[in-house]
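Student: Pasting the structures in now, so scroll down.
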Structure I
Amino acid sequence: MSETTTVTWVTPPAAPPPRQPDITYAPDYNKWQARSARHVAAGGLPDKVPEGFPEQLAGDLVWEGETLAESYDWTYVLGEEQLDEIDAAVAHFKSLKVPLSYIKQETFPLPTLHPELRRLSDELHSGHGFFVIRGLKVEEHTREENVIIYAGISAHIAPQRGRQDHKYDGKPADVVLAHIKDLSRSSSNSIIGSPAYTTDKQVFHTDSGDIVSLFALETAVSGGASKLTSTWRVYNEIARTRPDLIHTLSEAWDYEIFEKAAKQWTERPLLHLLPASTSGQGESIPQRVSLQYGRRYFVGFGALPRSPEIPPITEAQAEALDTLHFTGEKFCVNTEFQKGDIQYVNNLAIFHARDGFVDSEEQQRHLLRFWLRDPENAWHTPEVLRARWAQIYEGITPENEVFPLEPFVRSAGNKGR
């Protein structure tokens with residue numbers, strides 16, 4: 001089925017809050033162009049990036065989807081001996097008769113594959129920022145065994161699993177595994193406030209945490225392509241053509257919190273400057289920039305509109321959101337996600353999207369997701385993000401760590417939370 005016949009937007013738009021600019025979750029190219037033209041015509045815009053920010057970034061992280069395959073093969077295909085080693089690790093872990101929360105490098109031994117997975121972690125943090133592991137035979141394993149494989153391989157790449165929800169089955173829990181699946185068939189659309197649980201197109205965004213990983217248990221009948229874009233390439237383009245928007249992105253935004261809290265928003269930039277530093281091994285780390293944002297936090301989605309208590313975004317911020325999305329589309333790569341693939345992405349350096357998709361009764365797109373961190377290679381966490389990173393990575397115990405085997409709508413995307 002061609003892209004033109006793949007349904008892109010299914011969920012009705014969230015109601016806009018008072019005084020909000022004319023912008024919804026679904027980006028409108030013509031509105032973006034008109035808004036940009038108005039801002040440029042008004043004049044008085046900064047013609048240089050903010051002090052301290054680089055005029056242009058360089059390195060392997062500056063890539064364009066159209067030409068990337070010429071210089072970088074992002075697919076690591078597992079051989080038969082490696083698959084046998086993984087199966088042996090599964091058998092070893094199961095023989096220990098301990099909960100899934102005890103999966104780590106020591107309990108899921110991969111003696112010959114380990115050095116390769118550590119090299120791939122270096123690629124995430126110091127190279128092109130993403131890769132795909134291919135060749136796992138999902139259909140030959142149970143759901144639990146596939147989770148064991150996913151967690152076991154991930155433990156060698158980035159051993160720290162992040163908390164994606166704080167409760168499960170109505171009880172406090174450290175939920176570290178999420179399911180990305182259309183649940184609008186089984187759950188009421190009146191509670192779903194995130195496109196992750198629909199067949200809708202997801203616009204460009206980042207998740208939370210250092211590394212986002214997805215494991216494809218099944219793909220859609222059509223559509224659902226996974227798209228990645230280099231934040232650094234997008235930064236360079238905006239810095240060259242509209243440096244005033246670098247000012248907008250690096251200033252404080254009123255960022256919605258989709259949790260029960262005394263205050264439903266926090267103030268922080270979308271674009272962060274990471275200063276040059278020195279690693280624990282004495283290696284020089286150059287200046288970096290990092291993007292952290294989700295469009296729905298500013299315009300709402302489905303059953304979770306932006307709260308009217310939060311100040312509306314500005315016209316400049318509305319333009320910046322569209323600029324990120326459409327520039328992301330311009331430079332993105334489609335990773336051609338296949339069943340059995342595991343994709344790992346540096347969430348601080350790359351932002352991602354997916355096409356809308358169509359399922360059938362027999363074949364339904366179903367991904368598993370981890371938010372990971374590799375303490376050995378981790379990027380500097382900006383001060384303003386540290387409280388959020390602490391919510392994700394700190395205080396997780398084996399006693400409370402949960403790996404749900406069936407899909408559910410997590411709290412941050414659930415109006416009924």
Structure II
Amino acid sequence: MSSLDLLPDPSNVEPADHLRWYALAQGVADQLRADIVERDRANALPVAEVQLLRSSGLLTAGLPEAIGGGGLPWRTTSQLVRIIARSDASIAHILGYHYVWLRYIQTFETPQSEKALRDTVQNRWLWASPGSNRAVGYPKTTATDGGHVVHGDSGFATGAPVADRLFSITIDSETNEMVVVIVDPQSPSVSFTGEWDVLGQRLSASQSITLDQLAITDAEILKRFGDVTLGQTPRQSVGVLHFQLTFGILHLAIAEGALLEAADYTRNHTRPALHSTVSNGHDEPFILNAYGDYLANVQAVSALVERGVNALEWLYALGDDATAEQRAAVAEIIASAKVTSTDVALAVSSGLFELTGARSTATNLAFDRFWRNVRTLSLHDPVAYKRDELGRYFINGEAPIPSGYR
């Protein structure tokens with residue numbers, strides 16, 4: 001991650017092709033930043049924003065070159081998410097999840113999953129997922145004479161109302177197998193419910209989904225795993241870790257975006273305090289000291305997130321050979337990134353006003369969006385449970401039992 005840090009590491013030389021993708025992502029980020037305040041207030045479905053991602057080629061950046069994708073490793077696509085999240089965390093949230101699902105599908109290695117990936121390149125599909133309902137779990141798949149039907153409700157489903165395809169984990173009602181299916185959100189059996197009028201991440205289109213007796217064929221079953229009552233294998237549950245690490249990346253990027261925005265304002269508009277001994281706001285010792293403190297903490301989060309990215313790539317590469325112990329070790333690196341990135345991003349996004357001054361609270365600047373976004377993201381699953389998980393692992397050697405959140 002260090003080549004894109006606010007204090008870049010000059011010893012980390014990126015391949016020219018990666019730099020080209022970074023420049024492309026920065027161009028998209030600049031377009032999104034131009035009207036982020038107005039779009040955040042409008043709280044409309046991000047149809048145009050998704051079309052911008054599609055036309056830019058970013059949706060297929062991480063898919064293999066052999067099928068027409070960009071061929072980037074996930075560690076590099078995570079950087080694309082980071083770049084965009086500095087300007088628009090909601091759209092980066094949608095893109096980040098899209099990469100998670102595609103990376104996971106690549107591990108399936110079934111004819112159905114291979115076709116889904118090729119179709120994604122050909123049609124530039126955006127993927128989202130209905131996830132699971134905390135009260136009733138994953139949707140259920142039931143065999144019928146003509147194939148199968150899927151039925152169930154989800155909780156928040158980021159990006160689903162503007163997605164082209166849904167990645168749905170279901171449970172076979174007879175065998176308890178984990179069954180991953182592909183869903184067309186335009187099906188009349190798919191409905192989106194609830195308003196997404198919330199504090200932050202307002203453009204992430206995170207409505208709930210109902211799958212009402214949705215008919216699917218064998219061709220739409222991407223992968224069957226084992227009986228979930230017997231516990232998930234590390235390979236089954238690696239997607240959850242990817243999902244959790246994406247939060248760390250988004251938290252990091254929001255903190256970086258807040259610092260970049262605040263720094264620009266400080267250089268050009270912040271006034272010295274009444275009793276200051278300096279003539280320019282950007283020379284105020286307490287302001288410079290605070291920037292230094294925030295910057296040091298953000299750099300530390302970047303290093304921890306990078307460690308998580310490396311560990312997750314290693315776990316993916318192990319495939320079916322990954323052990324529960326290896327999975328647990330990677331999970332706790334990612335949990336550490338989740339805890340630390342949450343704390344730092346909240347501190348930076350609320351503290352920036354002390355660095356910019358009273359006039360920076362003007363509503364037309366909407367500097368509060370950074371705090372609103374990270375506050376909303378950080379509540380997806382309580383970070384207190386991540387701290388507890390880390391403590392149990394370190395003190396008592398308790399590995400986390402894989403679930404939809406760990």
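Only the coordinates and a few stated rules stand behind these numbers; no lab work does. From a predicted model like this one, the values you see are computed outputs, not experimental measurements.
Student: Given a value of 33 for relative contact order in percent (Cα under 8 Å, 6 or more apart), calculated from one of I, II, which structure does it belong to?
Tutor: Numbers: I: 33; II: 16.
Going label by label, the one that fits is I.
Student: Let me ask something else. For which of I, II does Kirkwood radius over Cα pairs in Å, for residues 289-368 alone, calculated from the coordinates, equal 15.7? Don't jump to the answer; show the numbers that get you there.
Tutor: Numbers: I: 15.7; II: 14.8.
Label of the originating structure: I.
Student: Now for a separate question. One of I, II was used to calculate helix-only ellipticity at 222 nm (-39500 (n - 2.57) for each DSSP H run of 4 or more, over all residues; to 500), giving -8000; which?
Tutor: Numbers: I: -8000; II: -17500.
Going label by label, the one that fits is I.
Student: Here's something else I'd like to know. Thinking only about Cα Rg over 2.2 N^0.38 Å, for residues 321-360 alone, which of I, II has the largest value?
Tutor: Once Cα Rg over 2.2 N^0.38 Å, for residues 321-360 alone is worked out for each structure, II has the highest.
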